[in-house]
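Structures are listed in the sections that come next.
Throughout, read-outs are computed from the coordinates displayed, never taken from laboratory work. All values derive from a computational prediction rather than experimental measurement. Cβ atoms are built from the backbone, for glycine too; each structure is taken alone.
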Structure 1
Amino acid sequence: MEEIDCYNAGMNAYAQQRFEEAYAWFMKDEENPKCQYALGVLHYNGQGAERSFKEAAKWYEKAADGGIVPAQSAIGFAYANAVGVPENFEKAAKYLKMASDAGDIAARITLGEIYAKGEAGGTREMAADLIKSAIDAGAGEEAHDIWSRYELWKA
């Protein structure tokens, strides 16, 4: 019997807006980090599953630990902003650093702001380096706002 790629089957169903079917496919391979991330998205958006930020965060964290960069960003943002999980800047920084190191500019900006506030062992110098690199990579208004608000040019 041929093994079915549950992730691709789920993505095909998702693309056709058959969200409950997509959810069922992803659940069949729930140990797969790509499926875990997809389950998080479905819960976050309330597509084919109950809208639940707590459930979304659970799946995002599993996927993040499995190396999925968008999941690292998503769970990092969740911990930074207390969305579905308690605010926890140390956990936020852990995941945002992973995503930032993989090239995610939005994660770099949020991590820079966490560091600018002196949270998670961050320093203004670390924040300045992150925000400057985000600006150099073409980041928009948010990065410039953080650069100015925290006067990072003085770091």
Structure 2
Amino acid sequence: MGRQSQQESRAPLMLRPPPPGEGKRGEQGYLAYLLRQAQGATRLAMERSLAELGVTSPQFVVLTMLKAYPGLSGAELARVAMLTPQTVGVIIRNLERDGAIRKTPHPVHGRMLQWTVTPRGAALLGRCRRHAETVERRLAAGLSADAQRTIRRWLARIATDL
């Protein structure tokens, strides 16, 4: 056997990880890893869907949270959107520039700014929601209404208990 083939025979085999859904990336995996894997797949699907509208997933989340909870400050928005204050600052500037949101001073704490969705932002959010609903339907495919409720309850409990 030549020198090169001896070295090759001693080299460890490089195994490729299994695709999502198999091995430790499937039902044998750790819950925390599987949640992260699912979140990554969901975010990618959402980003691809929203790209047609020129909207990013974080922008969609900010619009959604402002529609649900009007008058949030930038800091509050960062917390509920699970984004850094710096990221929210950039998103706010871009959405305000595009006329999707507007700021008003807080009625009591005048230096604190409150953000709300404009009619233009609400229309954009409506278009985004239609795209997001496609991803939501894919997430819920094959799940009964009871199973969906159980999963929502479980995910919400994780957020409050950990």
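Between structures 1, 2, the greatest calculated value of relative contact order in percent (Cα under 8 Å, 6 or more apart) is seen in 2. For mean count of other Cβ atoms within 10 Å over residues 17-24, which of the structures 1, 2 scores highest? Evaluating mean count of other Cβ atoms within 10 Å over residues 17-24 on every structure, the highest lands on 1. Ranked by mean count of other Cβ atoms within 10 Å over residues 89-96, structures 1, 2 are topped by 1, which has the highest value.
When distance in nm of label points 7 Å out along Cα→Cβ at positions 41 and 57 is calculated for each of structures 1, 2, structure 1 gives the greatest result.
Out of 1, 2, which one gives 21, 14, 9 for semi-axes √(5λ) of the Cα gyration tensor in Å, for residues 25-112 alone as computed from the coordinates? Intermediate results must be reported in sequence, preceding the final value.
Details: 1: 21, 14, 9; 2: 30, 16, 9.
Computed on structure 1.
When log10 I(q)/I(0) by the Debye sum over Cα atoms at q = 0.10, 0.11, 0.17, 0.18 Å⁻¹ is calculated, the result is -0.40, -0.48, -0.90, -0.96; to which of the structures 1, 2 does this value belong? Of the options listed, only 1 reproduces it.
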